[in-house]
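K.L.:
Some structures to go through are shown next.
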Structure P
Amino acid sequence: MNVDPNHDHRTGSAQRALSFGAVAQAYERFRPGYPPALADLVLAYAERPVRTALEIGAGTGKATRLFAARGIAVTATEPDEAMLAELRRQAPPTVTALRAAFEDLAPGESYDLVYAAAALHWTNPAGRWARVAALVAPGGVFASFGGPVRLADPAVERAVQAARAPFLATDEIPSPDGTPPEHAMQWPGTELQRSEWFTDVRQSVLDRRLTISADDYVGHLSTISAYLELPAPVREEAFREIRRVLPAAVDLSAEIVAHLARRRER
């Protein structure tokens, strides 16, 4: 993997993405992992053997482990040192872990699969798809997947919204291209459909329900960027108010929305 050492990517959303390092261990503990069904979905779509993969913004390596477990040689890239250190602690020895942002990756080696797990929205949109295309082998696959973890009980959700309101209007990230939530195709599928580099764009949803303790739910919130941007005293007060209105066990809707696209053969 070629990395451009002179590229300065730490502007805008990239700076915000680097805030996760402060909570790398919490991220590993409280963020849900990815089910085997997701790997099944991606690999079935490929319609050919996937031997190599590159991950963009690997975090602590939850998706890294998913694909490495299928015998794929994964190169996991992550710009934050603390997140990368946690990834290296968790990943099997077959994984190559590199400190690099997406914008640092220079064209060179190509991969059967390039994917981003809840990380693509942190990348610079300028030239994004040309950069991705340069990393995917012709006929290979690009995959992006993730989704918000939401409270399943509407009454609990309303109570949490009221508790959060003095500190944050919302903790969700809006669609990067402004696609409304009721639109059939969501981002990044919308951009992939317009891209000259990709074809056969598909969107799939994997239902997932979780039940966790109230404390673990607050732990999960501690890894959300909207809270990380708050001053520490304000953030802790927000968590106390939210914890106060939660039941002992919290039911979550944590569906995974996956977007798949095939690199055009040229």
Structure Q
Amino acid sequence: MIGLRSTAIALTATISLAAATAVSAGAAWAQDTLRIGTEGAYPPFNMVDADGNLHGFDIDIANALCAEMERECTFVIQDWDGIIPGLLAGKYDAIVASMSVTEERKQAVDFTNKYWTNKLQFVAPKDAELDISPEGMAGKTVGAQRATISAQWVEENLPDVEIKLYDTQENAYLDLASGRIDAIIADMLVNYEWLQSEAGADFEFKGEPVFENDLIAIALRKGNEDLVADFNAAIDAIVEDGTYAEINAKYFPFSIY
């Protein structure tokens, strides 16, 4: 298996090439319409329903922020693997797709303040014993979405497991439900949503969260300090006036801020 660190290096190279084509797009945010990039395959945060409509927590938050900034928003759906290169190439002006703030990503993009806080946690069958330690997980197959901090955590902390990487989180759940992998590591709140579904009825969280205080923010091209400031002010405003709490309550019975 190609190591995730090698994959990350390749991604950084791709991002650097994309950045070279994005210079002329650096002021695109100044247009009246903001183009928001999102994945559309990460329920309950962003997903496409049977009628082709995009919705979810990320989408509601983005719309609320645009309303607060008095800006019109349109959405662009982009596969996760290409979501930062797409931003740098000028396909959209901001990414609202439950993206974790990492030092590696900060080399390529700027981030706003957080708009929710994440934890990573394992999910496995209810009847499975799962000792989440290097020794206890040795020989097991763990699924994670490609190019995420979940996949990186497994590689860095569980050296003797087989990591199976997926293009979407939904495909990882399909393999877990069919018994092709022993466990999944993912954002706790995404796992929480799946465990409430019929497909997740025979599964449960295993152990305590293995990574906490993972800050989720909006990514923008570097050099857009004014837009970063506008987004930060809008995040503060919707938290203060209760709009954030109303959106939160649609998806979770507890605060995720």
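K.L.:
Taking FRET efficiency 1/(1 + (r/R0)^6) of positions 63 and 135 (r between Cβ atoms, R0 = 41 Å, to 0.05) from the coordinates of each of P, Q, which one would give 0.30?
P.N.:
Q
K.L.:
While we're looking at this one, here's another question. Computing mean projected area of the Cα convex hull in nm², for residues 79-118 alone gives 3.6 for which of P, Q?
P.N.:
This value belongs to structure P.
K.L.:
If you rank structures P, Q by relative contact order in percent (Cα under 8 Å, 6 or more apart), which sits at the top with the largest value?
P.N.:
Q
K.L.:
Related question: Of the structures labelled P, Q, one was used to calculate mean count of other Cβ atoms within 10 Å over residues 87-94, giving 14.2. Name it.
P.N.:
P
K.L.:
Comparing distance in nm of label points 7 Å out along Cα→Cβ at positions 95 and 151 across structures P, Q, which is largest?
P.N.:
P
Bear in mind that the values in this text are calculations on the coordinates, not laboratory data. Computed from a prediction, not measured in an experiment: that's the story for all the values here. Cβ atoms are built from the backbone, for glycine too; each structure is taken alone.
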